[in-house]
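Each structure below is given as structure tokens.
Please treat every number below as a calculation from the coordinates, not as lab data. Bear in mind that the values here come from a model prediction, so they are computed numbers and not experimental data. Cβ atoms are built from the backbone, for glycine too; each structure is taken alone.
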Structure P
């Protein structure tokens, strides 16, 4: 009895220390979080945050481009998000002559705002728990396939009922590994225009050096605008469209933040795995993250060398480089944090205590002992497939010739269904994509990456686990990667614009099918389709069934704990407080940074830390206007204990009254482990202070007319 009590005490304390943890569904705040939020200083009701029948904060939160978050900050549809979220769109409008990435871009009136085909802004209309409806007709007698079929049919009925006769869209997502199902009804706007973006020395200040770290001095923001038709409904781009009139736009506070202040992040976090079994954490920390980091490091080193040597290459590859570098550094921090936190052993200890808590019910203890043994066995097999999948995504598909071949596979399949004479027309649909790909294309860089990736594949993957066609290529050429690369890049049409377009214009399907890169890609796809994907998918299915049992039992054993579902790109609320932190012995960081610190970092010989003269002049004069702090400094960023992840980029950070005080843009390096385990001592999100955002818009960019649209309170 005493032993079981102490096991319970230890297990409950495992949860209890995670005070600021959680990504909560907004429609459940009333029953789960409202009282706790108010204890921590929140002045809002759950209905202020999420309400179906009346305007609430949810109506100002936007899923930006399907990957980031943005917030509506004016009654004319003005959007605020991160610089890195808008980066690819700014890059699309840039050239050597009009280098908006370096110099920045600001529309001085609405006619100068730039269109962005394909960019969307999605707003949640309502959220409902539909678990009972999804499981209607599901019984224990059904096979997995039959159960899935019934659930899919039920899901379709719910989606049809929610969207029929409207402009709404809807989707159903599983939560807690299929123990719960939620319906989301959305409205998507398709005319989203670029309004402004600061120069790179502000928007990317610190570059890769400062990415994922604190202290930070990055002005990571950009401004867009939603347009709608004359009825305020979603519409494709038209010059007749007008600025969207939102149900709700955020009020901006200039009061500033102090240590201990309540903060709330409202956005669309991408993916977390907080309930992972210890074996999975071990694979992530000791195999997958190290492999992915090493492979990306090789690609980035080559790209950096070529981009520094040529402005056209720099602009053409800027967005791609930033995307690769982002998670390269994130995975490094994640590994470091998990190791420092002794994550694998903590998971093992928790699992041990969990089984001890079941001692009073021998049948349940035996059942979950079996579940845990199955976890061990499945992950032992999965580890091999994980390495193969990591080398596919980060190594083989890091070679542009292969990614181009993969992209054209669908075209070839489609064209072969039509008469020969219609081939040129069908293939002509690819012209714009090809032209876009070769804009600024650097073949020498591409070849260098190919050569390096082929060698990395040979060294990192056991011979028996390699794609046979690639291994044969190695053998036939005595592992001479220069010869192999020359062969691919001399023969393939996919790395030669003229040959590629010529093949498309003539409808020459055979030239594409017999291409060396295409044949290699087909061999890669066939090997993975036979020897890797089915096996890893089968394991995934078995793991899902085990996690469903495990997490369901967790919620029953720890009845007093409020469980939150893993992030899956759906709307969530996270709350915490402004806090400093101590990442290492003898190191303590304050909760904010200032423009003074940015000037201290300035280094004209380092691209990551260049500062343009105008900002230095404003700093020298302390010309900060109403955006200065009470001590006369200009705050740039601050940190808080909100639980965030990828997808929260651009999320509004709100004070106790629901007023905008900043924009979420990063996490501290040591705390990136929060996707797997949350450590309240070091997990901090990094926030761009709204004072700096408005200062840059008004004082640096001279676009103060935009601030006149906003509702600002002191």
Structure Q
């Protein structure tokens, strides 16, 4: 009996391990097909004989103002007789795609599968009378590629749902939520193995997001769940439509891209242009995504009769031809191992090789990569095997590109090494304080809903040079972090610790060292995560057309409120003059969310999942000597009152807690990292930890944490600094 129990337990462990997320199979898909196909395809972007130029064509019911009964009657004309699931799978494979994701139900509520909970589906409402999605799932299984589904969380046809609105981020009524649960359950139980479910739109409560997440996880433990489910219940993050992040991501993620930015569903009057430029455009996008560690989901929009637009099939086949030659640099490849991109192109890698995608040929005809250790055996062109002159000396790899053909589409160089290679971190901090300015930040993509999706900081990494010896880490934090949890790793020694003060120090601002200058404001634009000032070193608020308006009656330390529509925001630009390089403290008052930049650099971004109407927080701002600019975007996803205020602090408390000692060896540098601990560290629950180390002293007990962590959990930081004293 005991042996049987042991075997059962081992079986459970093996089964759970096989469904570990992120799924390695999903991560290595790299390139997949998205299909927007539904009742809207019949219209082709045209209503009453006129092109509907506003909005995506798959949302034509909303943008053309079509009555719900008229729209529903279109089902009698929906007969996609030219749809061939085997041909779709064949096209995807020719394109080099590893999976297909189809719209099981879009916002219009029409189901492309046989739903038992509504007759507004392709079997019961159309002359086609066949379960199109089931046949596609079976074709994918036969063809050896993965099958996934898109599922809209809003439904314009469901009688107990919210009506069509301007923003597609409506909440779900209890009845609508229960309806969604039933439909997701039938999809998860009747359509075989599903590699991913791509939730979209709506604005769910945390409880609703959790319920759907747990349902999918229970029925299909291996199914990857998209971040647009909301409230950070997520297996992979989804960027905004056609968005390509420039920053380093620390979690599984995906960019969904349409063939044309203007639409996802079929548009008969779309100006398509020439095939080859579009092939090159999408290859470049694929490379950009994969080189940053993501997956690329490229959409097609079949016609109402089920046929694929020839332009789109030709583009896919063109990409496939390129991948036949260069796929080695895509499939199984990892993200750029360097901590920055290059003007000449992008990089992927595996254990033994680097792959260089030459997008812009330098005028010098040569490229250099710095910080590489290893022995180069060859640099060759993947398309022909042609060898190119190269040399690795003093950790600088030089390659002569003068022999490249100018007409080749995104040529790829394979740089091979004997017994592998290593890339040095950049920067390496040499016996000085570790700060956000010299860290390698790691980002996620937090998402409460589509309009509250944003870049979220999940941790910092440092490469730190220090003499060998014994040190005790010391974590410093402000009042608002008390009770929160962080993970710290120093040279392989890991700790998970609750931030409870052991010592407290009062910090006082040097008198007269800071002057608060002009303040400007302007209306916010776009979704919460869109801040156009990010990456801009100095903003000119007086530039014509900038929309910045000077604020003349603002009182620091006072909290203001003003009416504002939901999903609207306001930006403030505060000029600050500092007599020296120093860290200051500011208390910021905000509404549901705040996105903060200092001199164009990301400081923090967060959104209250509790939908708090008013929030106050302490921000530690590392000012440079001279002129500084603080940009704050305040946003209300919920409610119609915006609260805001800025209070410079003359004094603030820094608490400290010490960890168990770590011993440093003679390595060239040591890895140091700081992370949020666990999924409970949500967008509004972790902030401003500071890590230092001092000579050996008694410490609080901590527990060792596993290597894996919840990468989506944002680590809300306003400032981090780490220093280590020379051991006595």
Worksheet, complete the sentence: Candidates P, Q; FRET efficiency 1/(1 + (r/R0)^6) of positions 265 and 529 (r between Cβ atoms, R0 = 25 Å, to 0.05) computed = 0.50; producing structure is Q
Fill in: If log10 I(q)/I(0) by the Debye sum over Cα atoms at q = 0.14, 0.18, 0.19, 0.24 Å⁻¹, for residues 241-320 alone is computed and equals -0.49, -0.76, -0.83, -1.17, the structure in P, Q
Q
Practice prompt. Could you figure out which one of P, Q the value 13.9 for mean count of other Cβ atoms within 10 Å over residues 49-56 was computed from?
Written response: Q
Discussion item. One of P, Q was used to compute distance in nm of label points 7 Å out along Cα→Cβ at positions 457 and 601, and the result was 3.8. Which label is that?
Written reply: P
Discussion item. When relative contact order in percent (Cα under 8 Å, 6 or more apart) is compared over structures P, Q, which one is greatest?
Written reply: P
Worksheet item: Among the shown structures P, Q, from which was the value -5000 of helix-only ellipticity at 222 nm (-39500 (n - 2.57) for each DSSP H run of 4 or more, over all residues; to 500) calculated?
Response: Q
Fill in: Entry that produces 0.45 once FRET efficiency 1/(1 + (r/R0)^6) of positions 145 and 449 (r between Cβ atoms, R0 = 41 Å, to 0.05) is calculated, selected from P, Q
P
Item to complete: Can you spot which of P, Q the value 17.2, 49 was calculated from, given it is Rg and Dmax of the Cα atoms in Å, for residues 25-272 alone?
Response: Q
